[in-house]
Structure 1
Amino acid sequence: MARILGSIMTSHVPAIGGAIARRLQQDPYWKPFFDGFGPVRQWLGEVRPDVVVLFYNDHGLNFFLDKMPTFAVGAAPEYRNADEGWGIPQVPPFRGDEDLSWHLVESLVAAEFDPVVCQEMLVDHAFTLPMALLWPDQQWPVTVVPVCINTVLFPLPSAARCFKLGQTVGRAIEAWPRDANVLVLGTGGLSHQLEGERAGHINKAFDLKFIDSLTADPTWATQYSNKELVREVGTQGIELLNWLAARGALSGRVSELHRNYHIPISNTAAGLLLLENRR
């Protein structure tokens, strides 16, 4: 049976791609952010995942405002990215894990979720940049399953619903009959707002409480409605729903191995968290 090794949660700001392309990892502005990934890469080298299940949100590359599914699961043999207008270089394609994709889809439908199934799918910076942060050589030693959550167009799924989505995905992974090590990745946030009177909004106190909760009290954020979460973390900070789904996939005793929090990159509070799933 498959094993869930743990979860990594990280931000996915487009400017990260520009910094990578310009090799600014040691620039004083970027160094505190990029330095945070050393312990994570060391852990990945030790546990050697075979598959990544990645919770993220699309920003208009694969879905747009005229067609925005609440949840979507990739079931393609390969995933590519394209020019989003940010000037981020394209990365090598990702190998899909169709067997796990369909297993997750069947499990989600059986649990009364109704995901859109994508047998062709483009993935944007929310997917590609976290992968490039974990494997800077971009050789991708893993297969992937994208799980896309709508955090763009209201109405959004609630925090509680996203956590339950993650729980269902976690149970399905552990029931998958393949002998495989699976990493769950959640990307987005933390607090930030890109427009309006509160443009540049960052709520460090709430961000740190949220990060703390993911180990000690993982359902803590589910007490908030989406409007309350937006009030706390900003309109784009609601991407923390992806972190909640990733946390929901973990079972048993969870240990925090590493974290990093840096303000700002672009106008975003950048978070990083590594949780190990201990049986």
Structure 2
Amino acid sequence: MIIIRELKTIEEMEQVQELECKVWEMPPTPTHQTLTAVKNGGIMVGAFDGNRLIGFSYGFAGFRDGKSYLCSHMLGIDEDYRSHGIGEKLKLEQREIAITKGYDSMHWTYDPLETRNGYLNLTKLNGICDTYVENCYGEMKNVFNQGLPSDRFEVHWHLTSRYVVEKHLPNIDWPAAINTISFNEVGLPVYVGGIEQDLNRPAYSLAVPKDFQALKAASQPLAMDWRIQTRTQFQRLFKAGYATVRLQPNETHNKYIFVKKDTLALGGETK
């Protein structure tokens, strides 16, 4: 049985370090940093199988435009336990703790071409994104990020809004397609742009590869083309007032769905 609970001690922070090294194959966050953060408004949540830490989610206090929020900086899960819903359980526990500490929003980033993360963040948790950050962390050396600009979506999770609490489903019927996907002679997905159009429809879709890590391993130039092509379209949609609200899995690819941000029930917080 997997147990999810808040972590507060230096011994627990050391367990997190060990898991960080295993997941990302890079030096971990210092314990003096994580321990100080959780003593000053931050939150560290762990998932345990018996005494073994197999997942964690770490966030610290953020502040922007006169408002505080929880910046959820890292979420890592042992490879043997992935695709079992543990990430969702960690985020939901983090949300409950955040609300008790007085937060009503949580922010975090992820690579928009890593669609497993997109499905969790948008489709399952009802997070939204209308912010794109080019090369957010500069050149990264770990196995997941090396070789490409570290572009990121910044997800906003409106913790006590009706959109999240009541699991609102946006009106995403019949989205207009921004692009399509073809497959080259070795079966790799290729970005195919649509006709440039004014952005005035209720909903849009943008197709992305199903397994970006496999694509990167097979063709770095093709992966780079996906990064640049999608960067342009994401930024264009966000500038026009759209937010991405869903990641829809398909057999051969996945799709992001966009609607106008001002149609979402993000206000009216209720606890």
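Comparison across structures 1, 2 (criterion: distance in nm of label points 7 Å out along Cα→Cβ at positions 15 and 183) gives the highest value for 2. Largest in FRET efficiency 1/(1 + (r/R0)^6) of positions 87 and 255 (r between Cβ atoms, R0 = 35 Å, to 0.05) among the labelled structures 1, 2 is structure 2. Taking 118 as the value of volume of the Cα convex hull per residue in Å³ derived from one of the structures shown (1, 2), identify that structure. Clearly, the read-out refers to 1.
Tell me which of 1, 2 gives 31 when you compute relative contact order in percent (Cα under 8 Å, 6 or more apart). Comparing all candidates, it corresponds to 1.
Have a look at 1, 2 and say which one yields -10000 for helix-only ellipticity at 222 nm (-39500 (n - 2.57) for each DSSP H run of 4 or more, over all residues; to 500), as calculated. Of the structures listed, the value fits 1.
Values in this text are rule-based calculations from the coordinates and carry no lab data. Owing to the predicted nature of the structure, the values given are computational and were not obtained by experimental measurement. Cβ atoms are built from the backbone, for glycine too; each structure is taken alone.
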